[in-house]
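Quick heads-up: structures coming right below.
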Structure 1
Amino acid sequence: MDTSLLDEARLHRLFDLRSPVYASRGGTFEVDPYPAFHRLRRTGPVHEGVVGPLVGFTGDGFFQGLPYPERPHFSAFDFATCDAALRDPVTFSSSPAAGLAAVEGADDGLALYNAAMISMDGDPHRRLRGLVQPSFVPRRMKWWLERWIAGTVESLLDRVEAKGRSDLNVALFAPIPLLTICGSFGVSVPEALDIRAAATSDGLGLERFFAIVEPLIAARRRQPQDDLISVLVSAELVDDDGSQHVLSDAEVLSFSFLLLAAGSGTTWKQMGITLYALLTHPEWLDRVRTDPGQMRPVIEESLRWNATDPMFSRFVARDVTLHGIDVPAGAVLHLCLGAANRDPARWERPDEFDPSRPPQPHLGFGNGPHICLGMHVARTEITTAVTAAVSRLPGLRLDPDRPAPRIIGMYERGVDALPVVWDA
């Protein structure tokens, strides 16, 4: 993929956590939320209210489960409750329609209902997810790596290698997931930034998204290729009555938007967090440099220690009591995965970054039927990008002439920048 066609100024606007793009996700929230997470877990672990305001974030929130002002809101901060809720879609649904009749005056909530896969449960969700699941399983990672990931990483490093200094958070990490998922749809490099803008508050709107993707759908219907959009246009969906049909253009567009938005928006921040952790723990940087196989525990610890999405939400389908708190049907339950991943009941010294700790499952990619579809692609992208940066940029270290990176944000978290220098 020809990364020379990237508009660097626009890239920075779209992937700067302090920019208006991330304002509704609490991008400029600079307070470390983890002390408050610990306090809320100890004194709860379930509280009435939304995660952001409970830890001091007072800005507007637009995220899964937000805003829904007509509904009561509750938040959970321990691993056991969050894990159990993710595994129980009958009680804790992904659909905003769940329990709606129990919320007085909540009819307007239906206007926010999203018929995409992320808002489905049960058989409809399983059938729709099953259409693309085979393209995201571990045995297909070689396909992703060889066709899109490896070449993109090398091309981006070619652009910065001779400079001796760069903000790798944007110059390297931000484009990788974007160009990977867009490449798998046949979207060009310049159009990839339009896709990202359409998936954010950049203001471009869905019209540009339709203008890019609709011709690709038509082209793949005429002549399928070895890419993800060809998988979608040829997939057959089984309806409730057992009949089958090929996805309509509207269904392919909806599915494509979900995959492109999700695939371009999270993993880059986890790459930055992972390299930041290595640069501030030089003993692990040395281990990864001499033994790239050490990247696996480093990545899993990064996901546990500072996951980019610290909160996901579920809609309560029936009355339930959690740790003595009555949570009524129709309420929104916010699952603070960031707090759950540092629950001292599950991990010793949970605030420390320690890849040598005994491995056990975390909630960095969620859990249950909605566990992140692209988690194996994300791991492959992070492994490839961070390993290549450490290998190709000798003496890689934080830039002493720039402010030290900070992990910021509320509903999406990442390093504010990652200025580094190396021996060019």
Structure 2
Amino acid sequence: MPTTAGPDDARPGAAVGHSVESIAAIQRRTLILLVSAQVVGGLGIGAAVSVGAVLALQLSGSDEWSGLAGTMITLGAASLAIPLARLAARRGRRVSLSAGWILAAVGAAVAVVSAVTSSFVLFLVGLLLIGSGTATNLQSRYAATDLSPPSSRARHLSVVVWSTTVGSVLGPNLTGPGEVVGRWLGIPEIAGPFAISTAGFTAAAIVIAVLLRPDPLLVTLPSNPRNTPVNPAMTQASGSAMRELAHSPAALVALSAVVLGHGVMVSVMTMTPVQMTHHGAELKIIGLVISLHIAGMYALSPVFGWLADRLGRRPVIVIGQLLLIMSAVVAGTAGHSTPRLMVGLVLLGLGWSAGLVAGSTLLAESVTDEHRPAIQGVSDLLMNLVAATGGGLSGVVLGLQGYGGLNALAVLLVVPTVVLLAIERLRARSSARTQG
């Protein structure tokens, strides 16, 4: 006889009335679909990012304006994080994620048209919409936790994060095939990768829209068995969600680890190629260092997921902060040593991965179902805003303080997370003494 799921089988109050076996089957299917969409959608993101600055340079004729390519994608991701989260709260993950991929596909198509018409303004609009792909990529990791049991929640989330590796590694290598596609379509060769991005984003949207049934977020609501729109409590304004966040020490720790860890990573990573260029490094060496950094970000995320399930979320967050500190010390004192800088950038990627996996998992389980999508949207919004700010200011800091100074200032973002962890620990000890 199938066992009926109760409150402790997935998350508080989740999926009551469904059998444990059916929840597990839905979760397995959800993970497969999320990973599949991440792979093809990630290829689209990687292909677009790899030539974005080059096409911006061609259309604008200015080195300064070419730098807007990455900024516009980041701002697009930030501006769409909350709307996509609200859409998830109203209609579920299937509608939200598929809509995000569709917007990215439209953006890539607009980028192709901008290349054909030589319109730089239209290209910027396309990049903003492509940012939807980044926002959707980030929110997919939370979809992996909707029905996941606590004992494997971090591992499930980390698998979705890990699947981003494929797009991050293969996407930039689609420049050559993209040129072939461009010639075949009769469009500028530089626009070919964006045509590939359009196809990748569209494929991801189709996978989610057609196959993600039942919707994992809607299954968590026992009063909503027919996958109709989510109940009104989940569509309220974000004010109550922010109040819950402010009064949840665990959620604040999680948010700090995710957002500020991302800030450390982006600030340092953005200027590393410039630093290496100043020291005379060849482009292939710069590419190798960045590739290893990206591998550190994604390739070992399942290991951190396993550790977070085994040791707990907070210990892995602490490991992440220590790795970020070690990275700043190693990379910041590397000087002309490329091997030392390489080690520092790998540590930077590992620290980011540990904080993202453990922090995202802790955030997903530290707030109520009603407010979870909204708070997750806030997390992704802040990640992108911090990335845009850190990336924009890192060049100024590099010019004024050098690469060592940049690392020293960036790693200060670790402090709030450490302080919040310490305060939470002290409160727990005080509570234990009081009860004892």
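Brief remarks on what is shown
- In terms of relative contact order in percent (Cα under 8 Å, 6 or more apart), the structure with the greatest value among 1, 2 is 1.
- When helix-only ellipticity at 222 nm (-39500 (n - 2.57) for each DSSP H run of 4 or more, over all residues; to 500) is computed across structures 1, 2, the figure -27500 traces back to 2.
- Given 0.60 for FRET efficiency 1/(1 + (r/R0)^6) of positions 68 and 412 (r between Cβ atoms, R0 = 30 Å, to 0.05), calculated: source structure among 1, 2: 2
- Test item: mean count of other Cβ atoms within 10 Å over residues 308-315 calculated as 25.0, pick one of 1, 2: 1
- For 52, 29, 29 (Cα extents along the principal axes in Å, for residues 44-187 alone, calculated) the corresponding structure among 1, 2: 2
Values quoted throughout were computed directly from the atomic coordinates according to the rules given, and no laboratory measurement underlies them. From a predicted model like this one, the values you see are computed outputs, not experimental measurements. Cβ atoms are built from the backbone, for glycine too; each structure is taken alone.
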